[in-house]
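Engineer: Presented below are the structures under discussion, each in the form of structure tokens.
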Structure 1
Amino acid sequence: MSDKKTSKDAERDLLAPVSFDEFEKPTYERWQAEVEKALKGGDFHKKMFTPTYEGITLQPIYTPALHAENIPKGVYPGAGQFLRGTIASGYIKESWGVSQYVDDSLPKDANHASLYEIVKGGTIHNIRLDEATRHDQDVQVGASVGVGGTSLSTMDDCSQLIERFNFKENPLYIETGASAAILLGMLSATVKASKKQTSDLKGLVGADPIGVWAKDGALHMSLDTAFDEMAHTVVWAKEQAPELRTVLVSGDVYANGGANDVQEVAYALATAVCYVRQLAQRNIDMQTIAKSMMFTFSMGANFFMEIAKLRALRVLWARIMEEFGAEEQDRAVHVHGRTSAFTKTVYDPYVNLLRNTTQAFSGVVGGLNSLEVSPFDQPIRKSDEFSRRIARNIQVMLQTEFELRQPVDPVGGSWYVETLAAELCEKIWAEFQTIESKGGIIAALKEGYPQAQVKSILNERFKNLAFRKDVAVGNNMYANMTEELLDPKPENQETLRQKRVAHLEEYLAGADQDALVKAQATLEASTTEPGALIGLIELGALHKMTIRQIRSALEAGDISSETIEPITAHRWTEQFEALRMRTENYKQRTKDNVKVFLANMGPIPQHKPRADFSTGFFEVAAFEVIKNDGHETTADAAKAARESGADVVVICSTDDTYPELVPPLAKELKETMPNVTVILAGAPSKDLEPVYREAGVDDFISVRANCYAILNTLQDKKGM
């Protein structure tokens, strides 16, 4: 008999059931006891529980025993409140849309760039418009060209922009500002002129007037006019382009202002509810309204929080639409996500690639319909082919190499994520109800409530960065002193202006003035018939009216919106970036810098930990740190400090040696260098701090120090 195992024997052994009965099932209490031992006296609740900006405390572990009630039973993707996704098959049959934006200043360049994106793996034509276009302005009234995106003024511009676009295969994504009516009419005229069908259009050409109002503090039209034009776009799309959405609800204005996820979603939901009500008042049915809307959200830095945010959003929107009487299939939210602009950094920008990857990952796992990964150089300059390729390939890799198209709802049943989603639902709903109790988002913005709430969280974020409770690699910690900033590659505004002026003059020279005047008069008279306005704009575009001219005609008799406090866009590291730039500009101007001398006392093992900490602390502001291998006596250290010409002297040693070293050294430094700032590396006890201060120590640096405030004070003293 052979002693060799057959393949069937091996398979049987491999699949033999494994029993864990020999192991005792640990309880939470026993686990906690073991953790407390490992903490060696550290406070269990302070060390193991993590507060978040959303007001949710993350627990160290999530278990069935503690969190089973948060696991939904009998819930499936594509049904009910869509907790587990809006599509039953997830991404298995159809992946999320790869939407890499292009922001080239001229329409022909944007066209080439977008077509290239499609060839290389993109699936959506995502065109960013410049500020002038989004505000219906152009160079003829002094507007800048290409600031933030592509400049469009004429039907010819639209023709150049969409040339060779395959609308049947590749949707559009264009955020139009406060109104989509003019661009939609011009786009419709262009499509028809190219012998294509508007019914092929899909994706988004959408407006978010309340979002623009919150961002800018004012609109160039009244809100009522914006809502009227929104209704026209919705009705037109229903009839002419049923797969095209024209109503955008963007949480970006809040996210870029520093908001937490609760605020971002709650205020976006309140905005969406306002749009639903306004459209319903204009006699548009709920199914049409539902199909016209798209949400856009930023994917932030807290990986699991972002996944939970999308799950909570789907549940709450389904709940809201149910209250409006929508059928189940019309309660599903359509979400476009983009990686966060707020978390991007100017210094050490390649770390933005890592941020992009985790943020994109969370968005895909969370169940986005389409995703936009911003280039790593977004806060520095306009994207180029290289930075867009890197951004696009993050998504391509998530699809093809990481196989994130399956399974459906990969986090379904997670004790952690389901609990987090449930907690977010409660908090978002409570904040949403607060907005509703104030009369809705418009009344709340007039009162300044969302602005104050967002600013409070922004200040908290800045404070945590200042104290380095939050870490931004390359900015408030681990600064790269050899780094050279990326070339911002500024565009020549005068050259762009001349090109656009020449184009407009040539274009308008070919216009039939009588026909143009008639089209203008027709627009001024306007119409209240739902959807008809787009046809009138289309007619004006065919008679060579520009976007600005069309807006001027529509503005006849209109008034601007009420002015409110705007929610200004920020980035979380902007204060530390300004700190470092202040030093670098001063160095370039004066060939001088804040010189920090490390008074390292004793042998290297004695002073090195705090010397290294101090070096990293001051290099955050690009100060010159003067290092050494240590001094045997305080007199030697004081002499070396004087000879260095330092502005700041940092005493580095151990807590045990400080009582003997600090008083004589600090006293001598102050006597011989009266203008020097003496800093002690470490946090002394309450009884020793006054002793050290009396000896001449001006400040202390430790993990509890306000890094930003200390560095800023030293810059002020230097006269930067």
Structure 2
Amino acid sequence: MHPFKPSNDPPAADADAASRSSRGLARDLGPDRTAARARLRSLARARRRYGRLFLALPLLLVVLADVRVRGDRLLDLSAKHAASYLGAMVESAALWGLLLFAASARRGASRWIAALLFVTLATLSLGGQLYFHRQYATYLNLDATLFGTSLSASLFGQLRADGENFLRSVLPPLLLAIALVWLGRRIVRPGRTAWARAARLAAPAGVAAAFVLPCSYRAVQASTPDVIYFHAIGGLIKELVGVQTTAQVRPGLRTPPALPPLTPRPGPRRNVLFILTESVRADATCSAPAAAGAAPSGCPGTPRIDAAAPGRLPLTQMRSNASTTAIGLAVLWSGLQPIATREELHTAPLVFDYADAAGFDGAYWTSHHMMFANSRLYVQDLPVSHQCGATELDPLADIDLGADDRKLSAHVRSELPSLREPFLAVAHFGNTHVPYLVDPEDAPFQPALESKAPDDNEAYRNFYRNAVYRQDAAIAELIDFVRRSPVGERTVIVFTSDHGEAFREHGQLGHTGSILDEEIRVPGWIDAPPGTLTAAEESALRAARDELVFHTDVTPTLLDLMGLWEEPALAGYRAAMVGRSLLRPSPGPAALALTNCTGIWGCAFKNWGMMRGNMKLESRAWDTAWHCYDVLADPREQHDLGPAACGDLPRLADAIYGGPAGSVDVPAHLRDLAAAPRRD
């Protein structure tokens, strides 16, 4: 006999009660007592027969919902993955069957506890997954929860940002779950057998098991959505219980002010296409065009971009102000320093907002995965007519790599002609993020290995260079398309990377670990067709070729390209920007903050410093004293000149951060954030 199925042989007490009820009804019915008894017996048999089937109804509803959402992908499951899915169905059937059986009891406090668990878990697991899939074309899984913020930041940030749609997703499962409990108490009505008692006791064990049992949850997701959800939440609980971390600050929902209508100054009519890539360091590509007639080896990393934009004006000493994507985007699009408060970083207008207020059409296309660390919240309300993320390009996109950059290039080429002029469009490529997307058939840098072992460092770096080489084709194809299109002669292209990538130059791999040049020196250039720049603008841009310029200069430059830099209504916003327009003569170097520990992204590895011109002050988590480098005289940053060589930068940095990273638990500019509860 199944532990949570109703008994075929009710105990004597129940039988006597049923007999007395039957006799009483029969007396009331008089001559129809025989028929009444027959109907009662028939009803009892129906309850026993259909009660078993009723307990399988939750599983059926879960599978039907899954089929409706991604039926085409379920049909394509391989035999191995189909077996995995069947295993998940067994787990789902056991969990919901046990809980519904316990909730259907005729009496006792435990039935209300079981009912509460059944309704709550069904609502969150099925409703939550339906909501999540609608946002990202994939189910919430363990990777997503661990890449996200703390539980409260992720959950409540999502609810505040999109509460109405979330309620629309969870309300049907909530009502269905309540209805199932109500019907269960009329159809199942478990008796008092030992098997029934054992089934009720097994229900909480089933819930606990659902949080720890393994399942298929990554790209294929060969499991039912509820099982994937429980596995994800179980993993997050273990992470929160077992690991102490301060890296829980992530992007939230932006709330910029309404801007007044802006009027671009008279001048050349121009559109702006901002091409942004990921993790591409300056020496992996060519900011300056190869000499005319030079062999392709003149720009081995990105030869096709080099050929597609031969007249570009390079910015050979461009640097980011951080080596984290979220921080980089905030700086590039707002013009603020990374040490701005969390509130400032979430309320400052972005270049999209300025463009919209000036009547520009807008677009943001990216191959990045929007469920990575709350990315969707930060960009979901951009005032643009065209927008896409990784899962719009590929529903199975990897959370790190995103969708294939070639798909992004094709998507941009298909939509760009529909933009109304003038426009500001951003195409954000991502396949150069670790683990790097490489074409094995077209990988010129050898030997190349995916191994991160220290002995394989150069081969691993070649693997990265091959990813940059592959991306080069997708970006070059877009540039070629723009230059051949009717809008090409009026479109200025701006190019940079969000940050660089380290390959153990100072002992670290990847990014976010430092503000040393391997992580923050990036390519930069502007390609402006004849007539799109004034003579003075072109002269200033050529003069900036070998000057130290930063991502804090990008927003002022974009605003200037749109004719808005001198707009009187923006005086207050300009005052908060420390950068300068590269279309104007340089006023001289400013002291700029560099850090990966900010109000928009927390740091797992403390690191911060400052730069003024070619002098850099720097520290990492283990440094109790500042290091000072001259990045022009010592581009590999091997010779620490001592803090005094950086002039007043140590004093300024002490005021901002409280001291070098190794001597400070929480940097001074984040202490208010650390002390106050987050509301996003």
Structure 3
Amino acid sequence: MTKMLRILLALVVASFGAVLCADEGMWRLDQVPLDAIAGKYGVHLTPQDLERLGHAAVRLRAGDGGGTGTFASANGLILTNHHVALDCIRTSTLAEQNKAKADNLIDEGFTAASPAEELPCKRFRAQVERSARDVTTELNARVTAGMAIAEVQRVRQAARSDLERACSQEKGANFSCAVVDFNSGARSLLIVYEDFKDIRLVYAPEKQLGYFGGDEMNFRFPRYVSDISILRAYLGKDGSHGEYDASHVPVKPDAYLRVTLAGVKDGDFTLVVGNPANTNRYRESYSAAYNLRNGIPDQIRDLEARLTLLRKYAAMKPEYSVVLQSEIFGLANTLKYQQDVLAALKATDVVGQRQQRERDFMAFLETHPDLKKEFGDVLAAQAAVYANDVEANADLDATLTWLQQSTVVGYATGLYEFAIERAKPSDRDRDPQFQERNWPEVREGLLNDDPVIAQLDTDLLTIGLERAMAQPADRWIPAVKNLAARIGLGARGMASAVVGSRLASVEVRKTLIDSAVEAFTSSSDPAIVFARELEPSLSDQRQRSRVLSEKLLRNRSRFARGLAAWKGAAMYPDANFTLRATYGKVAGYTDRQHKAVPFTTKLGDMFALSRSRDNRGDFALPPRFRAWREKMGAAAFRRKYASLPVDFVSTNDITGGNSGSATLNRSLEIVGLIFDGNEEAMAGDWTYSETAGRALSTDIRFALTVAREVHGAGWVVDELLNPERPLSTATR
């Protein structure tokens, strides 16, 4: 371990000598500045409190997405957002429709009549972090001075795989292990998660309540949404953590957090524990400049193209809408976010701020010759990587990504690569995603039984082929060149031929999932032939990307260590979808138009906003919700519910991945659920602003009032308010 790495690690875990002024920071639980919180808010948290919070918070994973949930009862109830659980609701809808029950649970909502009626989620995981061990030294033990960067990547990857494999063998099937880099590898932890694989849907409101206002109001405040879903975790009576089985029983979590209906007021302390996905607080100016110039605009262009296609097909048939709903929501949310981030980065001059920080850093090094020797060349080295490597293959890599947007092509490449990797002698020789401990998840993904929309698949692949064929002749991907020679019908004709594969059928894929490589090399299936020829390009891309990442991360980790030496203060690490805590307070703000924005919204204003938009489109309220309001009459509504808080804002430092996190009061009780950030917080992945940047929460009082009064979920609400009562007494 280098001298400066020791300095960084000491600083990271050091206690604070002075009270922090801002609420900035996504802190690992062993780094939470307890003295700063006590000094600023008079809240005296203990290490035992933090341990309980860590065991109550869960990381939720579904496909490529994820978020946060919180155990909220002794019988495994999990509170999260509607949009975090959307893929669970979608797969439950498909399963119910396959039983000839026609309800679209996304549009209509769902309330289980009793625990026996809870619906299993497919391909959905809840993970509780159980331990984290520093393995920085072990990860870098075989890296030597002067070693070529490709060899550094290989050696570190081998060490990473060895650590994860040994951990998985030790912990068993109920756990998963991951070596996770913090601040680009300045520190690496081996994190162990307990994995719950039988997750069931208990309650979800209609999508319109979770997404009222649509894209127009996304990342905006005031907001009016009940962005909640309630799930329950199950396990085997023998303690096993397998997939859904009717004999499973509810999980008895080590810790859960209580719901309170006491509410919040302006200035109240708030704490959020969740799994923020990604931030770039310690990135260099070169990264910010690249993202402004190319990275984010290119993402926006691709997202718009995919979203346009998916929305087109979702509008064709109700069954298409169900299949595509979760993906459409994710793409739309990401698109709006990236658009707002791009505007915010331009408005806040992040590049200029980073350049000034770098000038100040270099000036500091000039006065510290020993540190200049270690860090003096790091910025120049990173500038060279961006100039020579980052953009060199950007178009090629984007094209390869588009070629795999087709579901059928994805299955074909996945099955073929899985066969190749299984045939290798050991995990040390395999790509990380295909190592033996990951085989169950690989099989689960390749045997996904969601319907394939053939025409959509053809359209997606056509875009990829058109982009590939627009490349200069010397940059053509061999698989595309061969396909054009065989088919000769233009991009659409070529795409139609490939999508005509039998791999759209899950039954066909079942016959191939454990087949040897020879079954693929001898196959004439058009998608398998294309995948066979595409695989060398994909393999080259993966290796090229790993080496590039190693170059970037090596410089970023050095820069992070240099910043720690310069600032001489504790540093929270950038977010990376691991467990974090962030503290703050309930607070309104002044928006960009210099208008004062109160900290909360009211139910009466939600109905007024819907009426002002003629109760149409994204501002339409669900029929049951409107019927509830109309049945009680105007006078009773004004007296009992018009002032009911709907959503509120706080200064907590959050980002994507925090969605679904419980917002806690000073007693560590649940008062809300994080679901968004406001427009003023859109530069938050790069820089924190307490002035106007805010975290948005659904007020738990509103969410549970609607659940009980509108949707008949009283037994679920009662369990949340009396979390230790026997589950056998619960019924609708």
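No lab work stands behind these numbers, since they all come straight from the coordinates. What you see is a predicted model, and the numbers here were worked out from it, not measured in a lab. Cβ atoms are built from the backbone, for glycine too; each structure is taken alone.
Engineer: Tell me which structure, out of 1, 2, 3, gives 26.6 once mean count of other Cβ atoms within 10 Å over residues 81-88 is calculated. Let's see the in-between values first.
Structural biologist: Working: 1: 20.8; 2: 17.6; 3: 26.6.
Of the structures listed, the value fits 3.
Engineer: Another one. Thinking only about distance in nm of label points 7 Å out along Cα→Cβ at positions 265 and 529, which of 1, 2, 3 has the largest value?
Structural biologist: Working: 1: 4.4; 2: 2.4; 3: 7.5.
Comparing 1, 2, 3, the top value of distance in nm of label points 7 Å out along Cα→Cβ at positions 265 and 529 belongs to 3.
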